[in-house]
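Following this line, the structures themselves.
Each value in this text was obtained by applying a stated rule to the coordinates, not by laboratory testing. These numbers were taken from a predicted model, which means no experiment stands behind them.
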Structure P
Amino acid sequence: MTIGYSVMFSAVTLRRITDATNGFKLFRTEICRDWPLQQSWLDRYELEPYLLYQAIRRGCRVCEVPVTKYYPPDRSVGYTKMKAYRDWWRIIRPMLLLTLRLRH
């Protein structure tokens, strides 16, 4: 799903993004001071893709830096806290709502 989402995100923003789901992002506070971040629908996983989408669409400089994530070898403890359908919808939702101009 990570690869598919990154391809969709890249197509929508017209910018190649290798991992749009990676939460390790740095934003300058001054670029998003005037962005409407207090929207109630940005309360969980939606905020990260919202920020990336807005940064690209508003012409901010965006660059990706490789990171390595290490997960415990014992998969019984799990390696993600995301719930399959509910949380993937939360990641996809900002891209859809912003692209269709249903949110700002």
Structure Q
Amino acid sequence: MWVDVDDRGVSFNTAYGRAKPTYIAGDGRVALTVVDPQDPYRWLSVSGTAMLVDEGADDQIDRLAKKYIGADSYPFRQPGEQRVSVRIAIEKIDGRGVD
């Protein structure tokens, strides 16, 4: 999963009709854990409440595609797909081996 961090916090991007936005709409409690692939004992986890945000979601997935695979636009977009940003209001941060 591609993760975005900006001045408003942590978010990720998905599309309506998939499991994540469906479950989040029913219960917004989420947790996101990132593990260092070079050191499985180094990790960071955030948990809190997620909000689905439509505005800017298409731009976000294109920025994430540039960040993660070097593509100017998201190459896996499906016809009729509606992207959505999932913004996490962080309530707790845990981690090991990170400052």
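Worth a mention:
- Test item: helix-only ellipticity at 222 nm (-39500 (n - 2.57) for each DSSP H run of 4 or more, over all residues; to 500) calculated as -6500, pick one of P, Q: Q
- Identity of the structure behind 29 (criterion: relative contact order in percent (Cα under 8 Å, 6 or more apart), calculated), options P, Q: P
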